[in-house]
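Following this line, the structures themselves.
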Structure P
Amino acid sequence: MSELDQWRKEIDRIDAQIVKAINERYGLVLKIGEWKRSRNLPIYVPEREAALLEKLSAENTGPMPEETLRAIYSEIMSGSRRLERPLTVACLGPDGTYSSEAARGRFGHAAKLTMVKSMPDVFLEVESGRADLGCVPVENGAEGVVNSTLDRLRDTPLSIVSEWYVPIHHMLLSHVPLDKIECIYSHPQVLGQCRKFLAANFPKVSLVEAPSSARAAELASRDANAAALAGRSAADKYHLPILIENVEDDPGNSTRFLAIASTPAGATGRDKTSFCFTLQDRAGALCEALKIIADAGLTMSLIESRPLRTTRWEYCFFVDVLGHRNDKPVAEMLHKMSMVSTGIKVFGSYPAAEPTR
């Protein structure tokens with residue numbers, strides 16, 4: 001037997017052990033699922049999964065890369081949830097959008113994805129109980145926040161229970177050569193993330209907004225003189241050749257996604273809290289509010305303003321701080337904010353993710 005054959009035989013032995021160990025794990029999962037169902041408890045417990053991944057990462061001494069470990073366990077946990085009860089996740093469709101890619105990457109291929117036509121519809125699916133979770137983009141590193149998500153968070157009774165960052169790469173897709181393209185379809189955020197590329201290469205081509213990148217690819221597949229800016233999965237789904245890869249202006253382009261659910265997440269010790277507040281229109285009001293956050297010693301990772309729909313030229317401020325709402329510094333800060341604001345709403349506390357760079 002050659003050295004190569006010996007190594008392969010050893011790999012086969014280890015693979016058999018891995019399969020046996022996973023099935024042992026899934027045997028325990030079945031018992032946990034029965035226990036949860038008898039108590040009407042949620043299938044997805046983000047704080048437990050975050051703590052497990054942190055523990056496994058600490059135990060990983062290599063040579064397995066960190067992203068490989070997380071990808072493997074994403075699918076193992078996805079299979080675990082399916083044994084307890086299939087998890088339904090709503091996201092912006094059709095299949096092939098960046099949201100569908102983000103949902104599959106986070107919740108695994110065992111999750112059932114429900115594709116909807118708009119961001120508000122994602123919330124409606126979860127609010128109605130037709131979906132366990134919703135997957136929505138909230139912030140892009142280049143283009144900033146997704147306003148439709150912020151606006152809907154203000155109204156929903158749902159909680160943010162998880163966040164994660166997804167690298168985003170846009171492709172120029174078309175059946176026709178570059179010099180024959182007369183219009184380019186894509187989502188407004190995608191067009192914004194490719195602004196320099198479009199200005200340099202297609203200054204006279206019409207840019208047409210679509211409700212999603214996958215819908216843009218579908219439209220381009222039916223238009224004899226059109227192209228689309230979309231991802232690789234949309235190219236595969238609609239059989240569109242990739243003319244140019246990675247056309248985003250920022251090579252480190254990434255989007256922050258949120259999971260929303262009816263049951264709040266517990267604390268992990270490494271959390272983030274999102275909330276919004278409104279203020280009286282007076283000098284120094286915002287400065288006073290932000291000083292409360294600073295005096296609490298909290299790190300603020302986001303602040304964004306959106307106009308109130310009920311009163312013209314007044315604004316709602318959206319803030320992320322590090323810490324869980326049940327932590328004493330965060331709880332005291334939120335109480336003080338409620339005393340100086342005209343309204344405050346906490347969207348949720350959830351495990352904090354590390355941004356991609």
Structure Q
Amino acid sequence: MAKNYSLEMAKSVINRYQPAQMQWHYEHGLVITAILEVGEHYRQTSFFDWAYSMYDPFIKEDGTIKDYRAGEYNLDMINAGRNLFLLHEKTGERRFIKAAHILREQLIGQPRTHSGIYWHKQIYPWQVWLDGVYMQGPFSALYAKYVDQREIIEDLVAQIERIYATLRDSKTGLLYHAWDESRGMRWSDLETGLSPHFWGRALGWYAMAVVDIIAIISTDDPLSDPLKKILNTLMGDILAFQQPDGMFYQVVDRSEAEGNYKETSASAMFAYTLLKMARLGINGDSKIRESGLKALSGIENRYVSIDEDGEYHLEGICSVAGLGGNPYRDGSLYYYFKEPQVADDFKGVGPYILATLERETLST
């Protein structure tokens with residue numbers, strides 16, 4: 001296989017993913033973010049042109065976003081907006097910033113728990129899901145820098161701290177998938193409001209969000225200090241569950257449970273976080289870098305393949321996992337184990353590209 005995995009996987013995604021397939025959705029935003037970063041690093045201007053072709057039909061001159069519904073107050077709809085700032089920077093087209101303002105308006109009105117944390121969606125009242133931090137956090141940090149409003153960063157950091165304090169398990173140090181302040185969901189514990197288990201990808205979303213936000217606001221900014229503290233503690237606790245081959249299980253702490261499996265998206269998210277921590281100097285312990293490299297090796301030894309056309313593929317990705325809804329998702333071990341595993345899902349491919357780019361950056 002090639003040395004530059006990120007470049008080859010990015011090229012493979014571009015070959016398979018055309019503008020007609022674009023959706024205004026967090027995982028599409030994620031993989032486009034990853035490919036834009038690879039393009040910037042390797043000076044592949046065609047990668048930006050491809051990303052532009054994806055966003056071009058979605059953003060009208062007044063900033064209106066196709067298929068975006070602000071009234072749903074859905075954090076999942078924010079992450080695709082993360083790329084709007086680079087699109088504006090490169091093209092000068094005001095419609096991209098107008099679209100960012102529209103997304104910010106949603107967050108201004110986003111319902112919150114009594115403790116001040118955004119609800120995940122209007123249809124999930126009083127609920128905080130770990131992935132919500134990734135869905136809006138990096139966008140909010142970028143927006144705050146663009147409009148020079150430090151209070152947005154202050155609010156963002158405060159929410160991240162409250163989520164960590166509320167969803168953390170004192171025994172393992174891991175964060176539960178979600179919390180229902182109202183205790184109204186069947187999946188929520190009547191005493192704590194917490195969901196029953198530690199889902200790998202939920203932890204991965206949170207960790208990636210925190211390391212990205214630190215990078216956006218700068219490691220020297222005093223507001224990044226509590227985030228660095230959280231990240232160092234959290235990743236130390238997560239590493240206690242890294243397997244000998246470097247990977248992590250779908251439900252992180254239950255390696256012995258029948259039906260559990262090593263899952264690639266979470267493993268890639270942790271690899272990315274660890275390697276970016278090493279590059280940014282958030283943690284100088286060589287174990288952080290080595291553990292990130294080990295996670296990538298575990299993925300590549302088993303789940304990365306090249307087809308006869310030379311395209312790269314990634315397997316072993318949990319298709320989806322949520323809580324509540326219809327049909328009802330109860331957050332049990334059986335539920336997490338039964339959701340299908342798929343190949344080339346952007347929720348795995350995006351973090352894998354980002355992680356391999358970090359490895360390539362560290363090695364240069």
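Please treat every number below as a calculation from the coordinates, not as lab data. Just so we're clear, the structure is a prediction, and the values are computed from it rather than from any experiment. Cβ atoms are built from the backbone, for glycine too; each structure is taken alone.
For FRET efficiency 1/(1 + (r/R0)^6) of positions 200 and 288 (r between Cβ atoms, R0 = 30 Å, to 0.05), find whichever of P, Q sits highest and give me its label. Numbers along the way, then the final one.
Details: P: 0.05; Q: 0.95.
Once FRET efficiency 1/(1 + (r/R0)^6) of positions 200 and 288 (r between Cβ atoms, R0 = 30 Å, to 0.05) is worked out for each structure, Q has the highest.
Tell me which of P, Q gives -0.99, -1.31 when you compute log10 I(q)/I(0) by the Debye sum over Cα atoms at q = 0.12, 0.15 Å⁻¹. Walk me through the intermediate numbers first.
On the way: P: -0.99, -1.31; Q: -0.86, -1.44.
Of the structures listed, the value fits P.
Tell me which of P, Q gives -13500 when you compute helix-only ellipticity at 222 nm (-39500 (n - 2.57) for each DSSP H run of 4 or more, over all residues; to 500).
Of the structures listed, the value fits P.
Distance in nm of label points 7 Å out along Cα→Cβ at positions 104 and 136 was computed and gave 1.5; which structure, P, Q, did it come from? Walk me through the intermediate numbers first.
Working: P: 2.4; Q: 1.5.
Value 1.5 for distance in nm of label points 7 Å out along Cα→Cβ at positions 104 and 136 corresponds to Q out of P, Q.
Output the label of whichever structure in P, Q has the greatest value of mean count of other Cβ atoms within 10 Å over residues 272-279. The partial results should precede the final answer.
Working: P: 21.5; Q: 25.9.
When mean count of other Cβ atoms within 10 Å over residues 272-279 is calculated for P, Q, structure Q comes out on top.
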